[in-house]
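**Student:** Input: structures, listed below.
What follows draws every value from the coordinates through simple rules; no lab data is involved. Keep in mind that what you see is a predicted model, and the values were worked out from it rather than measured. Cβ atoms are built from the backbone, for glycine too; each structure is taken alone.
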Structure P
Amino acid sequence: MKYKWLRCDGNSRLVLLFAGWGTDASYYDGISAEGWDVLVCYDFDDYEFDTSLTSRYDTVYLYAWSLGVHAAACALRGVKNITAAFAINGTEHPCDDGRGIPAAVFLGTRDNLDMRNLTKFCKRMFASSADYAQAAERLPQSPDIEALKRQLTVASTTEVKEPALFWTRAYISASDRIFPAAAQRMAWTDHPSGCEVCEREGAHAVNIAKIVASTIPNPRLVGRKFEASVPTYDANATAQRMIASRLAAIVGGSGVAHGGRMLEIGQGTGLSTRMFAEQLTPSEIDCVDLYRTPELQLGVTARYHTGDAERWVAEAEGCWDYILSASAIQWFADLRGFIRNASLRLSENGVLACSTFAPGNLGEFDALRPSPMLYRTQECIRGWLEEFFVHVETSVEDIRVTFPTAKDALMHLRLTGVGGSSNTKLGMGPLIDAIPRDEHGRCYLTYRPLYFIAQRKRR
């Protein structure tokens, strides 16, 4: 196995790419993420992975494409710091009549491999000859045919040992001519990892850079969008107000003692802060947000901190009785890590109560995105909470917000800063067409908040 750093700047977060067969690191040169190092692994003559490459990172997002899915499942077994893992047009069983490439095709490709047949294979990866022509310059110009044959032999004779990786999401291209879509569905449906399956139209070769960009939160972009929405947020945040009110009611009805120290993450304009303060009457409040927010008149000592709240909580030295957040932690890169760190910052019997969003949130736009936003399931979050907390309660609801027109719905998103970390540029026409109407002809958007409250385990 070979590897190459595309970016190595001493960041604490890593994008780890496992390449597709027949590609090397140059194919992935355009992939980057602000504040993340990027490492590509390729040429899988063996599956010996040097764990020192990843051990210093506190957050690792794995993206494995094609044969790289099998290579990652074999090589990374036992690696503990994989935060999220994305399988793209591949399976853990590459040479398999039911869950991969039919054995006759797979082995025939190996046995008959020469430059002519390799070129034919590469062309089949793409949706059109034009797409292939555009990508051809990034493919190896003098490939080692014998080495490629060895890699196929290794893949066909190495079985994935259980338990392997716990995949977060599997991407399937419906028109894949390398890994048949039906085989991928069979491999990933009811997979032990319980991964989400995301199927889109397209060929075997996809824009991996867009998948990376859509799944990795960009705190700076999120902060800019919400800061721009501050003057208009409260007047337009219909769903957000309902979510904050519901979360405050959950906290208030939980029997939590009043008067303690409160930490709020992502207080924004203070809409939720006022609700939390009314329910808990805290003795002092700390607020942390991505941008400088207006100071609030709450009749209690309040301190305001600006920065990435996920990192801030990890590095904080204080101790709080309640850690609260309404509609903010969905932007965190490592939600499990945040839950663990929050447990360490809570006092005896301290409480963590947050709202985030579940899969299907603003699902009206999912079909337009190259990759839906990464929302964790209720079951997943509950499992993480139970590692560090007791008396865990979770719930999910749907909130439908109606608008006179589709343009009003889109204006609502802009005026509240919703859409946070997405850099995807979508035309107005497709956006308007995506917004459905109810039986009265009103346009609507569907929020799907996920609430949880839990008490810190005794240490």
Structure Q
Amino acid sequence: MSRFRTESDSMGQLQVPEDASYGAQTQRAVDNFPVSGLTMPRDFLHALGLVKKACAMANNDIGALDQDVCTAIASVCDQIVLGKLDDQFPVDVFQTGSGTSTNMNANEVIAHIASADAGLNVHPNDHVNMSQSSNDVIPSCIHVSAAVSVVSELLPALEHLKTVIDNKAESVDDIVTTGRTHLMDAMPVTLGQELSGWSAQVSSSFDRIKSALPSIQQLAIGGTAVGTGINAAEAFGEKVCEHLSDETGITFTPASNRFEVMSSQDAAVALSGQLKTLAVSLMKIANDLRWMNSGPLAGIGEIALPALQPGSSIMPGKVNPVIPESVAMVCARVIGNDSSITIAGQSGNFQLNVMLPLVAYDLLQSITILSSASRLLADKAIQGFAINTENINDALAKNPILVTALNRVIGYELGAKIAKRAYAEGRTVIDVASEMTELSVEELERILSPEALTKGGVQE
């Protein structure tokens, strides 16, 4: 049987679960927003603990908060950072657009536990929320959580993916295969060249995501209600950023214009756009792998991805490209998240964006799942795929598009006739060209060498 205690706020009294560390405002939010069952993500709560601790320390630095109260608040914040109090944050993501419910949830939990542990009267608003507003705390937490997640999770994952691709490319660089454009046979490439394109995509995404971080590292804290900094000392924001930088190893600074970072989410929208671009790149790579692995008999069958699980509940022996499919679904989600973040970003009315919890949830989800997907793609697909040399060589030998290399010698029109005949008769280009031109077999073999053709230039 559930037991309750009576808590009160400015609107009156309310029953709260007896074992809950939160108070009346949190309970009102739980009652008001039974929407999704989704709560703010762990990375956001981690940042929320960091920000609240930094605020307490900053207030102590400027002489506004007693040392004992500061220490008590910081101790509870450390527990939030470590994830020990996650069950005390029950508020739905789809809440008030400022995230006030989540901010007050934190204020109440910190005040309740700090008061009990330290034997002090710690107030959620007067002490924990001192010099702050939900309107600058929540945007700051979005930025801190995104920066920490990108630096600690996503960028290392992309570095790992690029390393695995580069190593694989080096090991298969001497394997010549049929290039494809429009899913149709084209001029030959090496597998190393093909994978180098993947590597460059990952590298470019790494650079673009990293370039979005400086804006994310600028924080709204100190702007309080509307950006003017009412009820906060002039040095407060700077002090908070100094403490956050010390805690995370990432340099945070007060925003050059707090009105911008509180009324908009442009930095988050920009970062999300780069995450979407990464998702597009990873989906391209995943789909290339699916095509290359297709078959094993009736498809392209150039590679065999690692067999990780049975592929069918009815067809024995079937093995599917499960990792590329998983990655492709992650990419679809990230692209969708970017759309919702874009809409949320334009929902800034005058001095406040009113879709902050949605931005936080979707942005952090994108970072998290892209990090995981990048490592899965590297370790369970690219690193271990095997080469089907026989299929590659058979297709390459019969590729009529090789005749392209003869254009400068025999002309486009005759080349087209040779290609069509070779395809129709199922013969090699060299065989047909030796009959339809005056070129010797030796000359044709030299000019049409697939290995030579992968190096580009003019074949003489």
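**Student:** With FRET efficiency 1/(1 + (r/R0)^6) of positions 372 and 428 (r between Cβ atoms, R0 = 35 Å, to 0.05) computed per structure, which member of P, Q shows the largest figure?
**Tutor:** Sorting by FRET efficiency 1/(1 + (r/R0)^6) of positions 372 and 428 (r between Cβ atoms, R0 = 35 Å, to 0.05) in descending order puts P first.
**Student:** Compute distance in nm of label points 7 Å out along Cα→Cβ at positions 228 and 276 for each of P, Q and report the one that scores greatest.
**Tutor:** If we compare distance in nm of label points 7 Å out along Cα→Cβ at positions 228 and 276 over P, Q, the biggest value is for Q.
**Student:** Match the computed value -18500 of helix-only ellipticity at 222 nm (-39500 (n - 2.57) for each DSSP H run of 4 or more, over all residues; to 500) to one of the structures P, Q, and report its label.
**Tutor:** Source structure: Q.
**Student:** Next question, about the same structure. If relative contact order in percent (Cα under 8 Å, 6 or more apart) computes to 16, which of P, Q did it come from?
**Tutor:** Q
**Student:** Additional query: For which of P, Q does Rg and Dmax of the Cα atoms in Å, calculated from the coordinates, equal 29.9, 100?
**Tutor:** Value 29.9, 100 for Rg and Dmax of the Cα atoms in Å corresponds to Q out of P, Q.
**Student:** A value of 2.1 was derived for distance in nm of label points 7 Å out along Cα→Cβ at positions 324 and 404; which structure in P, Q was it taken from?
**Tutor:** Here the read-out was taken from Q.
**Student:** Out of P, Q, choose the structure whose coordinates give distance in nm of label points 7 Å out along Cα→Cβ at positions 164 and 292 equal to 5.1 when calculated.
**Tutor:** That value comes from structure P.
**Student:** Using the calculated result 258 for volume of the Cα convex hull per residue in Å³, for residues 124-267 alone, pick out the matching structure from P, Q.
**Tutor:** Checking each candidate, the match is P.
**Student:** To continue, here is another question. For which of the structures P, Q does the calculation of FRET efficiency 1/(1 + (r/R0)^6) of positions 36 and 92 (r between Cβ atoms, R0 = 25 Å, to 0.05) return 1.00?
**Tutor:** Q
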